[in-house]
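Visitor: Please find the structures below.
FYI, it's all coordinate maths here, none of it is from the lab. Predicted model, so just to flag it, every value in this text is computed and none were measured.
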Structure 1
Amino acid sequence: MAGRLYDFVSQAVAHVLAVGSPTRAAHYLRERQALLAYQAAQRDGPDRGWRGSKRSGDADLYRDAALVTARARDLATNNGYISGAIRKICDNCVRGGIKPQSQIKLADGKPDAILRKLLERRFARWARRKHASVDGHDSFAAMQRHVLRAVWVDGEILVHRVWVNAKGVAPFRLELIECDQLDSLVDGKLSNGNKAVRGIEFGPDGRPVAYHILEEHPGGRMAGLPGSVRVPAADIIHVYEKVRVSQTRAVSWFAAIVMETRGLSEYQVYERIAARLGSAFGLFLTTPHPELMSGPMPGLDNKTGYADVPDYLQPGQIVRLPTGTKMEVAANPRPGVTYEPYVKASLKGIAAGVGVAYQSLSQDYAETTYSGGRSAALEERLTYKGMQQFLVEKLLGRVWEWFLEAEALAGEIAMPGYWADPETYAESVQWQTPGWSWVDPAKDATADEKRLAMGVTTRRRIAANQGDDFDELVDELAEEEATLRAKGLESHLAPVGTAPAAEPVKEEDDAEA
């Protein structure tokens, strides 16, 4: 309506100006149209009702997040494509867990090898399921998978630090809490002067100071009307991705493909029903003698007049029909020729929304070429690496800080200078993420050898890309070589300081030269 009024007023003014100067009227219209230069702002045509939202990120989430989350959970439970995509993502990003590698140094700047290995061993001990989780059910690696899955499906999750009495291991545990348990009724201005947004309390500096968490899940069978507990922000990690600066909560990463996936699922259900109906075919009899269909006829041994035609056909049965009678099958060929193109097109859109290759999502490799499959695999791995970095930044770095603080408080190992500068310890860590095998082992190994010879990479980086810990590889190689020598077997590694022998030149190569 506003667009039409704008055009009407513009045309009216132009007509008035045209009485005195048509050139001026034309110039006026051009200037007015310049205000609507973006086609995306077109106000007429089939998209005239498309307005979008101008609300803040939190306002949009307040209205829609609960329904989107419920639908995403349903798809993650009942849709094979989404369920498989989540499992594939977790397997590629987390697999056996993302592990810390301490990089702490001595006062002179040299690596503190003893403290590094000690911290890594103690973290590995804590990361076992009997120590890492409050209920003792999940290891830290399993909790990483839980967090990644929750972010995809729910958009967010809370990780709660719980202090415990423990000997020989860092004295804290982790509790994973679905964000349904954030008390959304704690919202607005609080009595202490702070502001709350759907259960998250913010201080004057705009940073979270506390989380108001319901004692029971509101969707539990025995939940009733649970009260909430105020938990300091120092003991909570709120894992979510901030897409808009005006949001403090999050929505499912599947939000953009929920309706597309639902539509495909419904279409396949209807096609299955149609195919089942089509397989239960019926038969129709046509005859040029309508009197045979009207009732009992003299000389026919039946009461229906159908010349002993049975109601159902039996395997191997022979039925004699009156002369001229024809039998026709009710054809219902389903699914039709449009089924496969529609499913494939829908899956490509879903794969693009998830960030994985179509072949990987659908398990359809029939038309995949080697070069195309390689390009898709490399592009997909960039997506996985991005998600690994998301976990490192939003979850793992903070858990490492908690671990260091717990170890320092326990006092079971010496951590020189920790309380004077805990940030140095927190920053001195690298995370070993799961890697992937070479797409083309021979070519990729040769490429790594050349990069190593050129000095543009290191063995540590090559090992990390494969998902291996270089220090562990070196220790295993040394142990393996010692075992071989002890048993009088030949070592497969060249002695230190020797170069591999050059390959002999073939005679035909000499002739060609």
Structure 2
Amino acid sequence: MMNFNRYKYTSLALAICFGLTACGGSGDDAPEPKPEEKVYPSFTDMKSSGGETTTFDASESGHGFSTPAPNLSDASLEHHLEGDLSFETAFTTAPNVEHPDLDGLGPVFNNTDCNSCHQRDGRNSTPIVPVGQDRVKLSSETGLFLRISKAPAETCTIGTAANDYCAPIPVPNFGGQLFHRGVLKARPDWEDNLFGGQADVYLSYETKIVTYSDGSSTTLKKPLFAVENPYDAPGETLSSANVTSDLLQEDVLLGWRNGMPVFGLGLLEAIPEADILALVDENDADGDKISGRANFVFDAVKAQAGDTNPVSLGRFGWKANTPSVRVQSLGALRGDIGITNPLFPDESVFGTALHDSYMTRTGFVDTGEDVNGEPEASAEFSDSVVFYAETLAVPARRNVDDANVREGARLFEQVNCTGCHKASFVTKSTGDIGGAPMVDALKGQTIYPFTDMLLHDMGEELADGRPDFLADGNEWRTRSLWGIGLTQTVNPLAGFLHDGRAATLEEAILWHGGEAENSRDAFMALTKTERDQVVAFLMSL
């Protein structure tokens, strides 16, 4: 006997099925598939980039990098403010009878004070070639300078006393940095070069156009440098018929450098060394084509203390070639300005033909010592400059709740920018930094600098070909990204990358190559809206 109830329900089911187009669910009334849920990185909503050292008060002003850390004690704040004055002190030629505490400039130098290379504690202005000219001569308006060294005979892999710890090889009679400015009569040919330095440096640019798949394009500019008229062969250039200058020899390497922001440095030095070394992947074991390396460098603080192996992890400088804020700051005081100090008591050009000639020709008293036979900068002055750089506040993030900024954070991780720009660390709670007790304000802070502090091969387009300790000519330390969105608020003429070539963050991304090539290509494959969102995220930092 037929089961009519079963037949009734089966017919009803068939009718419903055909009404939904063969049970496929693709009719007009079918529910749309749910979009894939987006996962945002843990740093998306972060605001306090520097932990308790973060300032929320000055982040939209031209002084967004110049605020003392808000968690400093009263005594530390007073020390910081003393350092602020020292950082802006402009030095003069020796002797200065009325103000002997200010004398000792040079005799050759790049700038007269710290602030000129780190304008408002940020980046300096990128030189502009005037309309109608092919190039511009570097002068007092720039914080750009050249590192110089002789090409090594072979790659140095382990630093020892016997090989000078793999340090760059100084150029005879010039040293390791080219000083394009000088005090009165610094050069032997002073009649023609009254305030000339070791040589004249000229800057020009070449351009190229990068085109996206959607047809939009961006013009990139690359700086080109020409060194001419060295003091040891006045008027000579690389194209001279007979090149005699020590500076213009074929084995001399040039590396151009732009002044870096100086805020947050104490926090970076307080990152535990083990946490940085844990990120090293020299042989690319994880196969992501990113292989960060650590630089180990000569440490003048350890050497002065009598350490038999004065080598430390490099943390600062474009190639991680200095180990601490103290070495970085006091090395620049002696190097960039020519002011000797307790850590670097000898003139930067001591023993060169230029210095010897200057001392015998002019009768000026500039031996690198003050009237008491001490270095030109006192221990108190030097300590205050270091403390100032260690305790500047990190600016807070902005526009964190903006939808485009949030999408940019997700895309930043998606294209693996975080492969080098690691978001966060926790600073150590005990110990010293730079051979001195760490200030309490820096201890135990969760910070978001967006760097792994390691060296990476950034490709031939960014390479300067100049090794620096264990760093080779293609490698650069990952730049911290905190505060980068305020760069041109602090200084509208500032540029990005080691030589200031990039006028925008988009340009900076497009210059990435080598280990960053995959991330750059992934960025270029995004839609324009998505690319703008990545930049919006960076601008929020």
Structure 3
Amino acid sequence: MSAAGRLLPKPRHLEERDGEFVVGPRTRILSDASTARPAALLRSVLTASTGFALGEPAEPASPAGTVIALAVDPALVAEGYHLVVDASGVRITGGSAAGVSNGVQAFLQLLPSEVYRRAPVPPVPPAALAGGADGGDAVHWAAPACEIADEPAFRWRGVMLDVARHFLPKHDVLRFIDLMAMHRLNVLHFHLTDDQGWRIQILRYPRLTEVGAWRRESQVGYGADAPGDGRPHGGYYTQQDLREIVAYAAARGITVVPEIESPGHVQAAIAAYPELGVTGERLDVSTRWGIIPNVLNAEEATVEFFTNVLDEVLDIFPSEFIGVGGDECPKGQWRDDPRTQQRMRELGVTTEDALQSWFIRRLDDHLTARGRRLFGWDEILEGGLAPGATVASWRGETGAVAAARSGHDVVLCPDQTAYLNYRQSERPDEPIPLVVVITVRDVYGFDPVPVSLTGDERAHVLGGQANLWTEYMDSPRTLDYFAFPRLCALAEALWTAGERDYDAFAVRLDTHLERLDAVGVEYRHADGPLPWQTRPGIRGRIDSRDARAAEVAALTANIAPA
């Protein structure tokens, strides 16, 4: 197969050449301190599947056809790479270690899909190659000769992974990061807290995980009358776990952006520390999905509590952006509570939306003072946007347009294109079908730049992301089904500039699915769910696109672009 037919995402420039590079027992990887991490990744993948040692060259003048050389060239775009493959060797150059990592992933895709197996697959014997004989299950470990010059279209190519609703064990998070790296996705937006669970250890406040990390059961299916499963659920990551996750991701060119929800979606925190709530009453960690009425109070002690939490978050996560949520904060408790109304008068704010804005601004001030940037959902526009805020626009493009026109950076993740928890077809056997149909083709058509923005405003679009909310994804197998292959389409939509050809993508996707098979990803097949991927008898919520669009328009009416 040609090099062009193997690569996903599609590169900007590819030139096919005659010949091939064969990975064999004498192959060596040449690297230095600047490329040590991508070299280690390349060596680990190749060694596992080929069984070859693939050490460093014993001397600079190694035999022709044996060296895979990695280097950083600051003249390239930071995440860009230049890959040359021919019989004399392989040269992978990137604008940074992350660019080299992207080149490594492209080179791996040039090899047979068995390269993603985790135990040695025997090579085809030379005699069989020479005689054209069938090598059986053996593999010809060769990459076609080519030259690739490539760089991403967008800086932010992300996935939001919700581990608050259903906890994902650490080894499964690391596996997901590997899958992101395979697709040249570079931001893991890690949703760590919500009403249904608190997943990050905070040393100053141990009850956040002692109490907040566990719930007595989980809702099964959509709706107020959906039953519970009667099964306790929980888990959390220690700070050591999270530092490991951050380092593992960084070695693959991925930044982890944590999210600590506030001032809504906080019942797990209030269950641990009731004084954070408006009513002060003792609550359990929520067992129900949806928008929960219990929110934080506006006392100074509560602001201090969350800035103290953020201080520990900042010590774990070196990312420029820190998520604070801000979405779906119901205002009923604030309206009905005399003390909150008194507090609003003390602060000089006249509406509950302005009170939420005050709270977010306090977190923004704290993060800015620590040299970081606040990242929140588009509801943080309501009541006034904090000076340093970056907006994740999920309710269509309205929030993105309003924020960009105000000079703020934005990330697009509109729900009707990028919510991968939504159903994948009209079939009745889709597992717990939600809202609107989002197909692979729909995701492939995602363009994170609203057409109504001017040139200067477009510069504020950092990129886009898919969101994987896990209310109805209660296992890694289910996560696979909803994420893939739609995430493959998102990866190309956010990486590749210029015209798109879905039919050509679909051909390359067929080849790419062989890699997912080798990794063990239980993706959704084009002809529908396999029997064990269905959830018979569990009700979902089905909307039309027009109905959902009308609902979103109503929700965003008060943040319409100027």
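Visitor: For helix-only ellipticity at 222 nm (-39500 (n - 2.57) for each DSSP H run of 4 or more, over all residues; to 500), the calculated result is -10000, so let me know which of 1, 2, 3 that is.
Guide: 3
Visitor: 487 is what came out when volume of the Cα convex hull per residue in Å³ was calculated for one structure; which of 1, 2, 3 is it?
Guide: That value comes from structure 1.
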